[in-house]
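Each value in this text was obtained by applying a stated rule to the coordinates, not by laboratory testing. Not measured: the values here are computed from a predicted model.
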Structure 1
Amino acid sequence: MLAEECDWKLQAACRYHGDAELWFPQVTDRYAVVNAKKICFKCPVRRECLHAGIAEEHGIWGGLTAEQRHQIRKSKFQVLK
């Protein structure tokens, strides 16, 4: 793991919310998604987290769900075509 990668993770708001299931909720658990996003939107390293997790297929990264990140990747790919 690169030093820069570790640096932003040490500042992440989710680090202080110990329930890992909050960041990897069941797709149908809208309550968990909303709660995770509330924490993400206040996070000082949200951008770094999203950048690191953009290709991840599961979980909340940078305040976005897997489906939302998929849509970003899909739209980015469409622009590159």
Structure 2
Amino acid sequence: MESNYCQSCAMPLGDAGELYGTEADGGKNELYCKYCYEAGAFTVDCSMEEMIEISVSHMADMYPGIDQEEARKSMQSYFPDLARWKN
């Protein structure tokens, strides 16, 4: 998955940087979105499976024509490759 996707929830980050998370010193973190990573720490302590469940409805809303089960299956296939969830 491209680096312009959050490496925790897979949300597209775009090119402008307004969705990037932040480090403890206020600097931008280009791997994670502002919803997953703020002030140098993850905003939610959860498992990959829990993050998928949090993200399912967002993905289904973002891509009309994909239902929640299709979104879940898709995320289950690529979330293990995201930086936060790699073993």
Structure 3
Amino acid sequence: MEPIKVYGADWCGSTRRTLSHLDQLGVKYDYINVDRDGDASEWVKRQNDGKERKPTIDICGRILTSPSNQQLEEALRTQRLLG
């Protein structure tokens, strides 16, 4: 299990951007498609006041919702997952 979980949808541009950015950075992650996983969809809604906002990212217990690439990198550095 990777320390990063990305909850999103294949059709979502922000999800695709986030996954692409993580790939470019060489950061490993688990991708969970909320359209195919009802439990994951409910988890995302609990993190976002009842809204299924994509992507929602869990980095070692720190939750980010639709972060910019810069916000994502800052969170990764804070968790020592990026140099």
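One table, with the values for the structure above:
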| item | result |
| --- | --- |
| Test item: helix-only ellipticity at 222 nm (-39500 (n - 2.57) for each DSSP H run of 4 or more, over all residues; to 500) calculated as -16500, pick one of 1, 2, 3 | 1 |
| Structure with the greatest value (metric Rg/Rh (Cα atoms, Kirkwood Rh), set 1, 2, 3) | 1 |
